[in-house]
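Enquirer: These are the structures, in structure tokens.
Read-outs: derived from the displayed coordinates by stated rules, not from any lab. For clarity, every value in this text was computed on a predicted model and none was experimentally measured. Cβ atoms are built from the backbone, for glycine too; each structure is taken alone.
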Structure 1
Amino acid sequence: MAHQSLYRTHRPATFKDVVGQEQVTKPLEEAAKTKNIGHAYLFAGSRGLGKTSVARIFARAINTDAYDEHDVYEIDAASNNSVEDIRALVEGVYTLPFGSTYKVYILDEAHMLSKSAWNAFLKTLEEPPAHTVFILATTELEKVPETVQSRCQVFEFKKPTRQILAKMVASVAEKEGYALESNAAELVATLSEGSYRDALSILQKVFAGAGGKRLSLEEVEKATGAPKRAQVHALIVALASGERGAALSAIEGTAKSGVDMKLFLELVLEALRATLLLRYAPELRVALVEELGADEFAALEEYAKGKDITHATMLAFLTAAERMRYAPIKALPLELAILELFPE
């Protein structure tokens with residue numbers, strides 16, 4: 001029997017369960033408590049931030065006295081985006097709820113509605129029956145017409161910090177009976193690129209390949225194909241000592257190992273940033289220990305003692321990140337960065 005995904009198992013069920021989105025949950029929770037309910041809401045933000053989960057929580061919160069799941073309608077606007085689909089929706093809006101106070105319509109990927117569908121929807125969105133609440137969710141707010149945005153209360157979901165994501169995956173791992181080491185949780189958070197859903201999908205992949213209940217950084221690297229910390233450090237060491245040949249060898253070895261060079265560059269940039277902060281902003285030591293973990297902090301603190309890693313180093317690799325998007329050979333922008341830093 002197939003196991004349910006971690007994202008579904010650990011989907012937040014109450015406002016309290018939602019982490020990192022207080023700018024959304026607090027006003028919605030207050031609106032539900034005071035029964036000051038708007039007729040239309042627009043949730044915007046990148047994928048995997050919990051927009052649909054919060055919509056469901058809000059639907060339950062405003063129907064606390066008499067909640068009936070039949071009164072919550074979830075519609076995928078990506079595949080139901082025609083004027084006929086919206087007209088069918090509008091026809092059903094005026095019937096009374098089964099047992100709840102409100103009928104709640106959740107339209108996911110709302111920006112996918114056609115122009116004619118929006119036109120058919122506008123009048124109802126502006127003046128729906130008193131028992132109807134619309135919640136539109138979108139990953140592309142700029143594609144939602146201004147006429148629609150002006151009729152909604154707009155809430156923007158933020159990408160969580162890496163610390164928030166690392167704490168979340170460590171908590172989920174513990175609930176599932178695993179002990180996820182702090183630097184391993186940090187890597188899962190980094191790989192997820194600011195998405196709760198992706199973080200839990202990655203964690204599930206790690207569980208599938210785990211040999212035991214204690215999960216180390218090395219096991220996460222192996223399960224995900226992420227660059228090894230040793231590969232990142234090999235390049236940082238070469239940069240810190242001004243060794244052009246060693247730096248180029250570190251890049252070539254990493255590229256040959258088949259890892260994602262974009263992610264490798266991201267991890268290198270994070271290490272360079274931390275190295276420069278350790279040298280020039282020692283008052284941030286405590287915060288950096290918390291952010292990096294004790295082992296990583298100790299290694300980068302040692303590299304910070306050298307003088308070859310400078311703001312020019314960071315700038316060269318930031319330029320490499322811009323170039324990588326269009327580079328036919330992904331290692332090439334990093335190699336150019338080395339040659340620009342050490343021309344002779």
Structure 2
Amino acid sequence: MKLFAPWLRTGLLAAAALAIPLAAQAQNAEYPDKPIRLIVPYPPGGGTDVIARIVQERFQALLGQPIIIENRGGAAGSIGTEVAAKSAPNGYTVLFTLSSHTINPSIYPKLPFDTAKDFEPVGMVASLPQILVANMQFPANTVAELITLAKAKPGTLSFASVGNGSPGHLAGELLKLRTGTQMTHIPYRGGGPAVTDVMGGQVPMLWVSIPAAAQFVKSGKLKALAVSTQKRSAAFPDVPTMQEAGVPDFEVDSWYAMFVPAKTPRPVIDKLNRVINTVMREPNIRDKLLAQGSEGVGGTPEELGKVVSTELARWSKLAREANIKVD
């Protein structure tokens with residue numbers, strides 16, 4: 001016995017198929033309808049955490065839901081990044097990370113996630129230089145003096161960073177490569193602990209993003225030797241670039257951006273991206289970022305995706321040249 005005529009059965013199937021995307025669209029239109037977890041894969045007090053908290057309030061206001069920052073530090077951001085990668089792709093877990101996201105694959109042989117395949121780019125938030133700071137009692141006051149000291153005592157100097165694979169780590173390795181010096185890298189779990197130990201004299205120097213060190217440089221608790229970008233930082237216009245300080249072919253940019261797990265619906269990504277661009281246009285936010293030495297960026301998910309693919313290749317090349325490996 002046939003319950004439905006062929007034409008009726010075909011119509012019902014078509015209606016059912018149409019209902020699925022319509023239901024998904026309705027669900028996405030209601031996004032978000034509960035709090036969003038913003039995973040910062042570094043401890044409180046570091047540059048990534050500082051920038052995340054600058055934009056947190058405005059994101060909450062525009063999305064109409066609480067943005068709960070969850071600090072998951074360790075392994076140069078890999079621990080928190082893994083948590084984000086394995087979260088449901090529904091827009092309620094967002095990764096707020098820095099450019100170590102594209103560095104780690106080059107130096108960690110077995111990451112528990114695939115940077116290119118396990119995430120969808122949402123948008124760039126801010127960019128800034130790394131800054132080389134030192135303990136106030138450190139004998140070198142310039143990069144030239146640092147190089148002279150390092151060559152006079154090979155292997156005796158050390159520099160800290162927020163962890164293996166961080167932009168600061170690569171900045172330190174690039175300095176060694178370009179100057180023929182030997183220095184020991186001391187990885188920390190984040191900018192906050194590293195800054196504290198450098199001020200206390202446990203480690204003489206630190207490569208770190210400007211937000212983590214800005215207040216301490218301005219208050220005279222740390223001295224700044226150089227920044228890592230091709231142009232000087234607006235927050236510290238008197239601090240030279242590494243190239244101005246005599247180190248050729250030196251550039252390490254840092255950036256902060258948002259990603260979501262792969263397969264997150266495009267309407268959700270687009271909504272988050274619109275919020276990023278709206279917030280980045282607000283003068284008050286731009287001023288707060290600038291006070292931390294960073295510049296608001298914004299842009300499309302595709303533009304961030306291009307940065308990721310370009311830097312994955314770039315840092316892989318540097319890791320080979322400098323023989324950077326982490327077991």
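Enquirer: Computing mean count of other Cβ atoms within 10 Å over residues 215-222 for each of 1, 2, which one ends up highest?
Expert: 1
Enquirer: Comparing Rg/Rh (Cα atoms, Kirkwood Rh), for residues 103-254 alone across 1, 2, which structure shows the greatest value?
Expert: Ranking 1, 2 on Rg/Rh (Cα atoms, Kirkwood Rh), for residues 103-254 alone, first place is 1.
Enquirer: Comparing relative contact order in percent (Cα under 8 Å, 6 or more apart) across structures 1, 2, which is largest?
Expert: Sorting by relative contact order in percent (Cα under 8 Å, 6 or more apart) in descending order puts 2 first.
Enquirer: Next question, about the same structure. I have 75, 44, 43 for Cα extents along the principal axes in Å, calculated from one of the structures 1, 2. Which structure is it?
Expert: Structure 1 accounts for this read-out.
Enquirer: If you don't mind, another one. Can you tell which of 1, 2 yields -16500 when helix-only ellipticity at 222 nm (-39500 (n - 2.57) for each DSSP H run of 4 or more, over all residues; to 500) is derived from it?
Expert: The structure behind it is 1.
Enquirer: Okay, moving on. Between structures 1, 2, where is FRET efficiency 1/(1 + (r/R0)^6) of positions 127 and 287 (r between Cβ atoms, R0 = 25 Å, to 0.05) highest?
Expert: 2
Enquirer: A follow-up question, please. With mean count of other Cβ atoms within 10 Å over residues 95-102 as the yardstick, tell me which of 1, 2 scores highest.
Expert: 2
Enquirer: State the single structure among 1, 2 that was used to calculate distance in nm of label points 7 Å out along Cα→Cβ at positions 39 and 207, giving 4.4.
Expert: The correct label is 1.
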